[in-house]
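Below: a set of structures, written as structure tokens.
Any read-out appearing in this document is the output of simple, stated calculations on the displayed coordinates, not a laboratory observation. The structure displayed is predicted, hence computed values, not measured ones. Cβ atoms are built from the backbone, for glycine too; each structure is taken alone.
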Structure 1
Amino acid sequence: MTTPMVEAQAVKMYFPIRAGVLQRPVAWVRAVDGVDLAVRKGQSMGLVGESGCGKSTLVRVLLRLYRPTAGRVRFMGQEIGHCPDGKLGVLRKEAQMVFQDPYWSLNPRMNVGEIIGEPLAVHTRLSRRELASRVEGVLTMMGLASGDGRRFPHEFSGGQRQRIAIARALVLRPRLLVLDEPTSAIDALSQAQILNLLNSLRQELDVTYLTVSHDLAVVSYLCEAITVMYLGKVVEHGLTRDVFRNPLHPYTRALMSAIPQFTSAVKRERIVLSGAVPSAVTPPPGCRFHPRCPERTDRCAQEEPGLLEAAGGHHVACLSAPVQPGDPH
């Protein structure tokens, strides 16, 4: 079996809530609570769920921006979850992230050439001429003019700023690109252009994508596989086409039903969930979705489901879903 590009095994990420004069932990926010995930080389994986479900925290753990509370994280087969910060040089060069808001992720005091060239200055020993040539090349690849390197971020539109942010991430030619809500802060036309650009770049540069989004339309267009999270847990995982055609978890079905429909060819019943998302400090017992689930039974409040295979690599964590007998995924 091919070694995954990035892999999480039973990963947990808890944040302390401190109180008192000594600021001792009195409780813990269980942002990620026992997640298994594997992204193979060349794949485009989507990570979806409501705000606060833990998806952005998980990708920061995978990039070792956070040290996990528990569990193992591997990048290209090497354990990185608990290795010293000084040994993360390969990861920092081979895995890059495009942050959600291009307005805040670009330094307003640096021109575009300096912003894009900074990773090269840190991770390589290129001469000034070689560095300038690489910056010019990636600007052209992003559909920007070579002279744009002398301009500052405030002189560009939102879509152009996102192209600059992607250029900064790709200039090192990484093997893994993490996209955190890559189109949420730009207009609809720019969104379409950015998505088309990302699709073409993945084929051209042979780069692996991990895309975090609450927009299922973006994930369906950009990603081959999809992982659905709820309150720090993975509830469904599979090929995008399989999950969209046959969502097995009640939460996934509710998410799918919220996608706007512009055709009457397929009618999808709107599912409105009751109540609010429970607290990640004191998650409910059993299945974490059961307080809001329209299909819950008494068993759901007592037993926590594991992630089991339904068919053909399609996995679901639901006590009522049709799954194959066997060990949890």
Structure 2
Amino acid sequence: MTILAGIDIGGTKSAVSLYRGNADQADQMESLAHGRFPTPKGPTETLAAVIKALDGLIAETMVRPDAVGISCGGPLDAEAGIVLSPPNLPGWHHVDVVAPLAAHFSVPVRLENDANAGALAEWYWGSGRGLKNLIFLTFGTGMGAGLILNGMLYPGTTGLAGEIGHWRLADEGPVGFGKAGSFEGFCSGGGIARMAQASLERWLQQGKATLLAPASQKVALSAQMVGEAAQQRDPLALEILTESGRRLGQALALLIDLLNPELIVLGSIYGRQRNILEPSALQIVQREAISQAYARCRIEPTGLGEAIGDLASVAVALSALKGLGAI
């Protein structure tokens, strides 16, 4: 039985987990322990917190991992194990995250961006098992794509393939990935929050009522607040998520035309708000994508549910062992 440790470093929270099982069979992957904590402000503090948390899980379970996988928002250099300058991790400039962990745990350690990690997890254990061509879109704090093409993870020439959050979908719009009107600006947690804040001012000037108004007086608006209000059929929240869905459809059509995948899996926000996002997204995809390519492509939320975060980093650990020929 293989023991795999996963580390998920996020812009707001981080997580560590231990899994055990026959790594090639989804129904035999057993979660042993996991822990979550707010991501500290700096990389040094974050790495110290990660090591402490994973040491705690090892002591709790009395097992040691055969490999450690790290999932983190990009851009990064996976081969060198270096996090470059992710927009959602201020202060992380060319940080080596692999070497300290490899030295501490004395096992293979691999780093992947969160989109590639999610793609590996869906390919190994989720909706993409047995497929040769699939795309995983994070749709969480940020927006990135992990690409499995012809049965292999495709990182690109410098490991930056799939950074589609940087795509500009409109001349103007919410800022994401440092660019106004970008895919990440329209389709990410931060982008939706910025859309909500800008739209709320216009909405109130028109004298319209919205559930988001009292919420904004207490704390800054968030994508979660928008989603909760939309599920209560709040008109402003519905307007925001419908626009996000349309922009999602615009990008999905481009992906389908460019890569002709069998499956596109969408994480996080899409699964929680699918009933609102999907109709507007598919309306655009049906209009914009090549019909033959769209007919052969499924568009689904993650098949791993809320476990996708843990299993994404665990999948990176498995890929480290596979790369060494250990499995």
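Tabulated values for the structure
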quantity	calculated
At a computed 4.3 (distance in nm of label points 7 Å out along Cα→Cβ at positions 29 and 125), which of 1, 2	1
Origin of the value 5, 24, 31, 24, 12, 3, 0, where P(r) over Cα pairs in 10 Å bins from 0, in percent was derived from one of 1, 2	1
If helix-only ellipticity at 222 nm (-39500 (n - 2.57) for each DSSP H run of 4 or more, over all residues; to 500) is computed and equals -13500, the structure in 1, 2	2
Identity of the structure behind 20.1 (criterion: mean count of other Cβ atoms within 10 Å over residues 5-12, calculated), options 1, 2	1
Comparison of 1, 2 - label where mean count of other Cβ atoms within 10 Å over residues 53-60 is highest	1
Entry that produces 112 once volume of the Cα convex hull per residue in Å³, for residues 13-100 alone is calculated, selected from 1, 2	2
